[in-house]
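Q: Each structure below appears as C-alpha cells.
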Structure P
Amino acid sequence: MLDVDTFLTTLYVTVDDFCQSRLREEGRPGPEASLCASEVITLAIFARWSRFSSERDFYRYATDRLRDAFPTLPDRSQFNRLVRFYTDDIEGMALHLAQVMEDSQPPYQALDASAMPVRDAKRRGHGWLAGRADIGWSNGLGWYEGFSLLTAVEPSGVITGFCFGAASTADQPLAETFFGLRANPDSRLVSVGSAFSGTYVADKGFEGVENHRRWLDRYGADLIHPPKRNSKKPWSKRLRRWVAGLRQIVESVYDKLFNTFGLWRERPHELGGLRARLAARVALHNFCIWLNDRLGRPRLAFADLLGW
C-alpha cells in the first residue's frame, strides 16, 4: 500500500517523462497557464479515484492537501478548462502506458461494448447532451440514456484502445469505426489505439459474416464470437465456456472503470469534459496496472493500492 504523496510523485514523474515529447504549451490560447501540462494531466488522472464523489469534492481535497505539491493550483473552472485542453495528451498517456507494458504481441484482445449512462432515461427534457447522447438498451440496465463505450483489452487487463458513440449505436458500426481508425490513424482520434494483428474475441453483438469478411479484408481485423443459439453451426458447450472465459477480463476492466474509478456517476454537461474524464480513467487504470507490476503485486489489485 502506498501513501498519497508517493503515488502522486510516481504518477507525476511518469506523466512528465511522457509529456517531454508532446508539450503543446505554445498552442494554448490566452495568458500563460498556472499549471504545466504534466501537472494538469497528473491531477486529472488522480481525480478519477472513486474516493472523490464529485469534481467539487476533488477540488476541496486538492486545495486542502495538495497545495504544497501544486502551489499554483488555479480556481476550479480554470483547472477544468486546462483538463479539456489537454484531452488528447491524456488519451495519449493512457495508450502510452499500454505500449510500455506490451512485452510481446498477445494472441488476442477482448472486445466489448458497455452502456455508459449519463442521465436517467425517465427524466423529462432533453438534457445537457441533446443530439449527442440518446436512448439505448442494455441487458444489465434496460433502457438508458447516454453512450455506448467500446473497449479493447489485453488478457492481462491493459486497455489498448477505446471509443464511444450514442447509446443507440449498434455494436457492429461502432466496431467498424474502431477498426477503421486503427488501420488508418487520425491524429484527432487517438483513443482507439494501434492496429492489432491478432484475433479479437467478442460476443454475439458483433455478429455478421459480411461484417467479419469486410473487417478482415479492409482493416486486417480478425474477429471471433459465439454464434446464436439457433445457429446452423452451433458451438459445443465446452467451447462456449472457453471463449466466455477469455472474455471475462473485459468484464473485470469495466468493473474497475465504472466502480473503482466512478464512471457510473458521470453526469456531464458537455462532451469535451466527458471525453477528458473518460480518458483520465483509462489512464489511471493502466497506470495502476503498471505500478502494481513495479511493486510485484497482482495487476488488477487496485482496492488496497493506495492508503488514504
Structure Q
Amino acid sequence: MVRLRFSIELNYEIDEPGCDFIFSIHAAQTAHQTVVSESLDLSQNLPPNLYTDPVTQTRFLRLKALAGPLTVRYAATVDLDHYTEQPAQLGEVAVAKLPGQVLPYLYPSRYCQSDRLHRLAVKEFGHLWQGYSRVQAICDWVRNRVTYLANSSTGDTSAVDTLVEEVGVCRDFAHLMIALCRAVNIPARFASGIDYGADVSLRPTDFHAYVEVYLGDRWYIFDPTGIAIPMGFVRFGTGRDAADTAFATLFGGVRGAAPVINIEAMPNAQGVLLAPWHVPYALSTDGQFERN
C-alpha cells in the first residue's frame, strides 16, 4: 500500500461584492483510495459547504467569499491500495452490457468530439483486439503524436484542436485520448487530481489530468502524457471532460495566483515507505461494477 501526503494552497483577490466558488480539491474516497486524514483552512470566516457526488465520489466544496483576499489551504494523507489486473485479461464490454452509470462516457462532450474523430479512430485502431491493448495503443498514439508544452493551450482547446496543433498540456492529452476511445465505443472519462513522481523538468508540481477507461468490470488508469507515474495519482474528480472537473470554478470578479502544491510519500500503516513506481499491469482505484 502506498501512502501519500499532500497540501494545496490557493490564493485569490476578490472584487466587490464578493464571489462564489466551487472547488474540487478534496481527495475522493473510493474502493481503493482511502483518506486517512485531512484538513481545510480558510482565511475568511466562512462556513464550508461540502457535497459528494454519489456516483463519481467527487467531493465539491462551495464557498460564498467576501471581497478582499482569500486563501484556501487543504491537506490530506491518502492510502492507495490499487486493484491490479493483467492487461491480457481485460476485454472491452459490449455496449448492450455496460452498466447504466457508464453510458454517459460513450458520447461526445464539449471538449471530446468523438463524433468528429470516428473515421480516424476506426482507421487507426478499428482492426486491433478489443481490450486493454487497444486502449494502450490509443494512449501511445496520443503520446507519440502530441508534444507536452506548458502554456500551449487555453480553456477553449478541444481534442480536435490538440490533434491539429500537436502540442498541449495534460488536459489536452486526456481529451484527445478520451475522444478517440469513445469514437470506437470504449467508455472513457476525464480524471483530475495530483500526482507523485512527475517529471519536474517539464512542470512544477501541479494539478494533473489523466484518463480512466472502462474495461472488464471497472475503470482503469491511463496517462497519455507519459510524464507521471500512474501509481502516484491521487484522484479528486471524474467527469465527461475538464468542464466537469475543474479544480476551481469562479462566479464573480476575482484574480488568482498559481497554486502551491506539495506531495510526498510517507510510511504506510505497516511502517513501510513505498514510493509509486511504474508497473506492467493495469491499475484501478475504483470499485467493481455489476454488468447489465
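Just so you know, all these numbers are worked out from the coordinates, no wet-lab data involved. Everything numeric here is computed off the predicted structure, so don't read it as measured data. Cβ atoms are built from the backbone, for glycine too; each structure is taken alone.
Q: I have 31, 23, 18 for semi-axes √(5λ) of the Cα gyration tensor in Å, calculated from one of the structures P, Q. Which structure is it?
A: On the way: P: 33, 22, 19; Q: 31, 23, 18.
The read-out was computed on structure Q.
Q: To which of P, Q does the computed value 4.4 (distance in nm of label points 7 Å out along Cα→Cβ at positions 77 and 253) belong?
A: Among P, Q, the structure yielding 4.4 for distance in nm of label points 7 Å out along Cα→Cβ at positions 77 and 253 is Q.
Q: Work out which structure the value 5.8 belongs to, where distance in nm of label points 7 Å out along Cα→Cβ at positions 5 and 237 was derived from one of P, Q.
A: On the way: P: 5.8; Q: 2.8.
Source structure: P.
Q: For which of the structures P, Q does the calculation of FRET efficiency 1/(1 + (r/R0)^6) of positions 213 and 261 (r between Cβ atoms, R0 = 25 Å, to 0.05) return 0.45?
A: Q
Q: Matching task: 20.2 is the computed value of mean count of other Cβ atoms within 10 Å over residues 109-116. Pick the structure from P, Q.
A: Q
Q: While we're on this one: Where does the value -4500 come from, among P, Q, when helix-only ellipticity at 222 nm (-39500 (n - 2.57) for each DSSP H run of 4 or more, over all residues; to 500) is the thing being computed?
A: The structure behind it is Q.
Q: Further question: Could you figure out which one of P, Q the value 20.5 for mean count of other Cβ atoms within 10 Å over residues 45-52 was computed from? Present the calculation step by step, with values, prior to reporting the outcome.
A: Numbers: P: 20.5; Q: 10.8.
Corresponding structure: P.
Q: From P, Q, which structure was relative contact order in percent (Cα under 8 Å, 6 or more apart) = 23 calculated on?
A: P
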